[in-house]
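Multiple structures follow.
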Structure P
Amino acid sequence: MTLKGMTEEQFMMWNRDGYLVLPDFLSDTEVSEANRRMDEAFRRFKEQGRDNPETAKLSNVEQLSGIIEHDELFLELMEHPRMMGFIRDVMGDSFVMIDNDALIKPPKKAAHTNWHRDTDIRYERSEKPSPFMVKIFYFLSDVSYEGGCLALLPGSVHMPDAILPKVDVQEDMPAHVRMNVRAGTAVLFHGYLYHSALNNHTEHTRRSLIYNYGPSFLRTWPGYEPSEELRLRSSSASNLRRMLLGMTPWIEDPKAFQD
């Protein structure tokens, strides 16, 4: 197998644990600019009196669903060339964007979810196991150990539901790992991986951008469909962007990544 983005060690870690942590994926300058544009997007969204769709609402966080609608920078991050290599290594050359969010977790807020999988579906591609979803977190702030981390249960992609612990308090999950990371870190994880948000016990805000990718036979989740305006603007965009937005049939062709 020829890897497009991962090292052999990273590929082995992905298959063992179900996730990868990529420190310094974004530079300090990129993080600063993404934060500035995210704040501007939230400001416009609130001034216009808009709200997220009912199918795209989380509690205890500030959320802007469909963040790619709000700035070209977030569209570019959706198709980040280096990240595309990582996703190709685990999903092949055929995948689409199925949802995307900007999230701000305020200080001293309870978690917005408990332990879960993003999908209970597993399937094979070319007779090999393949993720039904791959989710990417780009962290735009430092996250301390008690700062409302994304938490993952390593290896749970290989475990049936029956043996997974159930806890009332998110932090009580045995053997979990916390993504207490520096700003600029990217984390990608398998949709079948057991994971949770944790409670933010600190005075600090956690900021992140989230992109979720699925096989080409899926469609964007309800509430996240590209607007007519975005589709019109993207009609002459690269094959990759139009395919990620579900605008054209995806034929498995590596040339789509060379535009």
Structure Q
Amino acid sequence: MRPDGRRSDELRAVSIRRRFISHAEGSVLIEMGKTRVICTVSVEDRVPPFLKDTGSGWITAEYAMLPRSTLTRSQREVGRPRGRTYEIQRLIGRSLRAVVDLAKLGERTLWVDCDVIQADGGTRTAAITGAYVALKDAVDFLRRKGLIEDDPVREALAAVSVGIIDGEIRLDLCYEEDSVAEADANFVMTESGGIVEIQVSAEKEPFSWKSFETMKELAWKGIKELLEHQKKVLMENGSGNHSFNP
């Protein structure tokens, strides 16, 4: 029995609330169980120096956890982010760039800010899943304003965690599970089933290829369900003409 009573192949309750921050071109509050992340996307009319005069846009991300998003207070990060934070924000940026035609953005940057307000495992995967929806709203904003003509988003994207606890492979780990997992993985995949990134490690002893295949299949099941959540919320209140074929 899992701590919250879920089946091994069951996601936590998912909620995605769009337009959570009124000032941002795109924003959501995503909740996966007790994990809550605010994702905003801001448009900036410039690009990094290496893209200047190329006609291409850019997507970059920042990630942070509020000091009391965890069971005990963590020190606020000031200046250069810590290694874990830096790695996660690079993952978010890479993931979103993988499904966007940057040339269609023009010379502008989409800044993706993911702020964890409550953490109970899976913060990076929730951030990616929520950031995709915020990104779609920001792109729709640019199209409505006539700043870009074509939708640069090629396909949908979501992410989920999978782990092995007491020999059982489980989907979407909460913190209590993640902290004792024998192996844990984060899968980032597109709606067509393409793999953007897999982060996986054994915490105690090596696991088999058969176990990994089962983890991948379970992750894909969860990601398809998350894609359906994204599709549903993007179709509400007049948005999201993006094709969707999970």
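Values quoted throughout were computed directly from the atomic coordinates according to the rules given, and no laboratory measurement underlies them. Owing to the predicted nature of the structure, the values given are computational and were not obtained by experimental measurement. Cβ atoms are built from the backbone, for glycine too; each structure is taken alone.
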Exercise. Hey, semi-axes √(5λ) of the Cα gyration tensor in Å, for residues 55-94 alone derived from one of P, Q reads 25, 14, 8; which structure?
Worked result: P
Problem set entry | distance in nm of label points 7 Å out along Cα→Cβ at positions 39 and 63 from the coordinates reads 2.4; which among P, Q | P
Seminar exercise, completed: The highest value of FRET efficiency 1/(1 + (r/R0)^6) of positions 15 and 47 (r between Cβ atoms, R0 = 41 Å, to 0.05) among the shown structures P, Q is in Q
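Going by distance in nm of label points 7 Å out along Cα→Cβ at positions 79 and 103, which of structures P, Q comes out largest?
On the way: P: 2.6; Q: 4.2.
The structure with the largest value is Q.
Here distance in nm of label points 7 Å out along Cα→Cβ at positions 31 and 175 was calculated and came to 3.1; which of the structures P, Q was it taken from? Intermediate values should be presented prior to the final figure.
Details: P: 3.1; Q: 1.7.
Comparing all candidates, it corresponds to P.
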For this session: Supply the structure label, taken from P, Q, corresponding to Rg and Dmax of the Cα atoms in Å with the calculated value 17.7, 50.
Result: P
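One of P, Q was used to compute helix-only ellipticity at 222 nm (-39500 (n - 2.57) for each DSSP H run of 4 or more, over all residues; to 500), and the answer was -7000. Which one was it?
Numbers: P: -7000; Q: -9500.
Of the structures listed, the value fits P.
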Problem set entry | With distance in nm of label points 7 Å out along Cα→Cβ at positions 127 and 143 derived as 3.9, matching label from P, Q | P
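Which of P, Q yields 29 for relative contact order in percent (Cα under 8 Å, 6 or more apart), as computed? Could you put the intermediate results ahead of the total?
On the way: P: 29; Q: 21.
Working through the options, I get structure P.
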